[in-house]
Structure I
Amino acid sequence: MKKIKITALSVLLMGSMMMSCKDQLDIQNPNQPTPASAATESGVIGLAQGAIYINGFTSSGDKYYDGVVGAFYNGVVGFHEMMGDVVAAEAANTYMNNLSAPNSVTLDDGSVVANPNSPSQQITLLRNINVNAQQGGNPGFHEWALMYGLNNAANSILEVVEKTTFSGDAATKKNTVKAWAYLWKGFAYSRIGSIYYAGLINNASSSTNGNYLAKEKIIDESNANYDKAAALLGAITNTADYSSVLGSLIPSYFQTGKGVVPTTAQFIKNLNTLKARNIIVNTPVASMTAAQWNQILTLTNAGVGSSDPVFAGNTNTAGDIFSPLSYSVAARCVGANASGGTFKISERLIQDFNAGDKRLANNFNQFAVWVGNSDRGNAFNTRWGIKDGGNGLAGVMVYTNRTAGMAELYMLGSYEENELMKAEAKLYTGDIAGAATSINNIRTYQGAGLAALASTDLATVKEELRKERRVALAFRGLAFYDARRWGVLDSGRKNAVVISKDGKTINTKASITYGYLDYWDVPDNELAYNPAAAGSAPIKNPKQ
């Protein structure tokens, strides 16, 4: 990030400790802490908790938050889910209503509905508004700002922890804090390298450089940080002190369900799942090699299992980190009818549920057709709304629960994601039956109530995998990555359900041409103050 923003964020991360952390901090003035005041055992743990969550994932980390775009899991992830055709948005804030408007829709009768803003289709739009003057109006700015804020927070933690005196097993406690920081640095670089054409590697707090590197190098840096965390965890033998420190780093009200404190081995499993994600979401399926598929298998076989805890967030009444009513994309779909909240459910998501899937019955209600602004084209309209807390089917997963303390927000990876990456690797290494088994495992785990998939036909299992990733991982910010790597952004979607603007005609054989930009240009909000130095990688995607 540019220096002025990093400086502002570094002050923020040192001062914005959560209400729940205040009793842990040993600082003279919580609004003006110094490295000396944070460099105590309680101080560094409070810093390492508050700085990560506040700066990486809440509106405090986004200078241009406006209440509609949202923070990370309900805003940035929302951008991804819109481009993945899981949700849509009518609000014009940050051009949300244009971000997922496809180039064209061909209806069942052969008529073509072009993007109403043609020729300012998505790629052109993103280029036109990628200027510093747009500030928060540039959708490409928000993820960059939050993730470099997160990276800067982790850098500050790593610097302070080296000056901290710990009681008891000092090495274990120090290495637990460092592993925590490296985890989030790895995640920040992963997000940057998975959406921007180039990025910066910055491993010192409140500083920057103009050496922009290709997205592949940023992913390499992500993996390097995950590996640093794994090496530290693998050397820890004092499980009591490790658990005590990590239990203090994770907010106590997060530590329910899948959010309980992981063992060192379970922590490493989470890292393996994230490393597998780095490969699979950034490589077109057509370009994946046998070696890469085997690497995915190795990582997922050592990844998150069905009984393993993950890094899951939760809500509390005060909304210290995540607000109960808006903590996720799914939470912001809740409404009294199909118009929902900020986001609207895509007909193409509903289409991907198999007949009889209890996850559909438990999570969605069908309403009268809602027709959005006609200037968004025909991909926008819907009959579906999400049900807060589910419809009461026992043993069936729910996508959102807006009662305080009842959310389970998967902040990093999950068993479902790990198992479906394993399924895909099996599929492309010839183990079609094994892929079907992994798909069945997820359907059982989520209570889908579907008959076991027994087919060994490649095309059939591949299609079931495509649908299962969209259904099982909905609202988790993976759909756009999948559309990109499967070629859907360019080839489009066939046999799609689309409601015509008359609100009456339900097309079932429509074709959608998306035409979205696969990797975004570096935000001009950054370049205006931190221009690319000589020798930098290209900062603009050549795709037109």
Structure II
Amino acid sequence: MNGEGHFPEGDGLPAHQLAEGTLAPIVVLDSQLRHVYVNPAWVEVSGLPASAFLGRTLGEVLPDLRRPDDVLRDVLTDGQPREATISGTTGVASPLGQRLWRAVYHRVHLPEQGTCLCGIGVEITNLRRYLDDLETAHQRLALLDAAATRVGTTLDLETTCQELVDLLAPSLTDLAAVGIVEEEFTDAPPPSPGFLRLRKTRGVAPTGMEWVLRQLGGPGPYVDIPRGVATRHCLDTGRPWLGNLASDELFQKVTVDRRRTEIFRAAGIHSFLIAPLITAGRPVGVVLLGRAGSSQPFDDDDLVTIQALADRAALSIDSARRYSYEHTMALELQRALLSEPRTPHPAVEVAARYLPSGRSVLVGGDWYDSIPLPDSRTLLVMGDVMGHGFQAAVAMSQYRSLLRTIAASDAGVDRILDELDRQVAHLGLDRLATCLLAVLDPGAGTCTAASAGHLPPAVVRPDGSIEVLWLPAGPPIGTGLGGYESLTVQWNRGTTLLLYTDGLVERRGTDIDVSVQALETLSLPVHGPLADMLDTALARLANGAFEDDVAILTARRCD
């Protein structure tokens, strides 16, 4: 090879014709990795003349190109051909940005230069980009599929929003937060005319940036959005809003308080994407995403993927929001119908608790009552209407009213259940109910109880021992079968009677009788207020959370 960088002539087709006629870049390097030859294809790729390379290394000529020189030195040492990757930018502008070549290097011996390397390369930028795009598309399809199983696993609104932001970050964004359109203003005055209220729910941010979430929209749980703000634009139009590499002016469109632009800057956030949560043409909220630091700005693929995720999540969030509203209304109805038990006679102390289940579809039909009877006697009632929701709560109210009316006859507990069963069957109420009645008679020192398919009561004695009273169990109320039997036991001073619904003891995979029998192993405070006994029993039986609504009523003889 001569000093001008040309291959020497050889027999047959000249080598320089092969090198200079190919479209593949070809270079020859000496033992110090300096160029002694570059072909026209590499000249065209680099945008520099051949003379700029001769006698110089690649790093000296094109510092933005990266080449693994250690691989090339291994080829010089052992003579084994090896592949290497060259990446970066050259002097020729390319719409592909970073370019990529795959080259094969062989050790050769040239008369004038001695041991050299000959490298032949092919550009694989498009192929690499195609494979990267294919992998990205695969990952985003997998993310969309994951949304079906990871978002909306419960009917709890806060949990659903948390599942959404956990899906988005850090897969697609650094910071994510969800705001829900508030339509009911029960705990705060309504927003001013023309403003739309968003309730801040859940968010996620990288370690060290959690403070940004706390500052978004101000310190309160709500933010009232006027027209002209990017978030409001998304909700009004149903289209996402994108602010890449945002200026301060653009940042000010994201927040109601323009001074909060400083927060974004301090956190290193450079790009925002706001996607509306729309279902049935109605906005239910927005999800706000931010990228910071070295993260790339959002691109069109991000926009499509995030909006698709938002559309799927909107259905789950709307279902959770409607459930939350209906659950609250049903719970308020049930609590309104459940008046606190009275203490009709000085010789009897009563206390009660009602706990709705966070896992049930809606609140149940549990109820309790205490009714004064002649001769200082007290009738205790514990019932459970089958089913959940408004219908169960309304049926519970009907059962309770009928029972109060029938109890005024001062009949025995078995006769009261017979009459209640007959009237319910006659009225055609379509929900059965279990019911437990107990008449406490301090004067006689007795407790007489009867059960219509309800779990047996427990007696807590002054020494702390507990006994389950296994009553004859008649059919549930509403069957019209009747035939209830009563059982009378001693009820001494300091003895407590405990009535409850199945939510207190029922556990999946455990026989209900075994769970009831386990009550006898509890250790409960017997000398303090009944409220302490209730709290202890609930704490020791909860196991994290009850699977159904729980009603519990206690009565203690204190004469």
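Throughout, read-outs are computed from the coordinates displayed, never taken from laboratory work. Keep in mind that this is a model prediction, so the values were computed, not measured. Cβ atoms are built from the backbone, for glycine too; each structure is taken alone.
The value 2, 11, 16, 20, 21, 15, 10, 4, 1, 0 for P(r) over Cα pairs in 5 Å bins from 0, in percent, for residues 305-424 alone was derived from one model only; which of I, II is it? For P(r) over Cα pairs in 5 Å bins from 0, in percent, for residues 305-424 alone, the value 2, 11, 16, 20, 21, 15, 10, 4, 1, 0 is produced by structure I.
When relative contact order in percent (Cα under 8 Å, 6 or more apart) is calculated for each of the structures I, II, the largest result comes from I.
Assign the value -10000, calculated as helix-only ellipticity at 222 nm (-39500 (n - 2.57) for each DSSP H run of 4 or more, over all residues; to 500), to the correct structure from I, II.
Values: I: -13000; II: -10000.
Matching structure: II.
Source structure of the calculated read-out (distance in nm of label points 7 Å out along Cα→Cβ at positions 105 and 241, 5.3) within I, II: II.
Can you rank I, II by Cα Rg over 2.2 N^0.38 Å and just name the one with the largest value?
Details: I: 0.94; II: 1.61.
Largest calculated value belongs to II.
Mean count of other Cβ atoms within 10 Å over residues 49-56 was computed and gave 15.5; which structure, I, II, did it come from? Computed on structure II.
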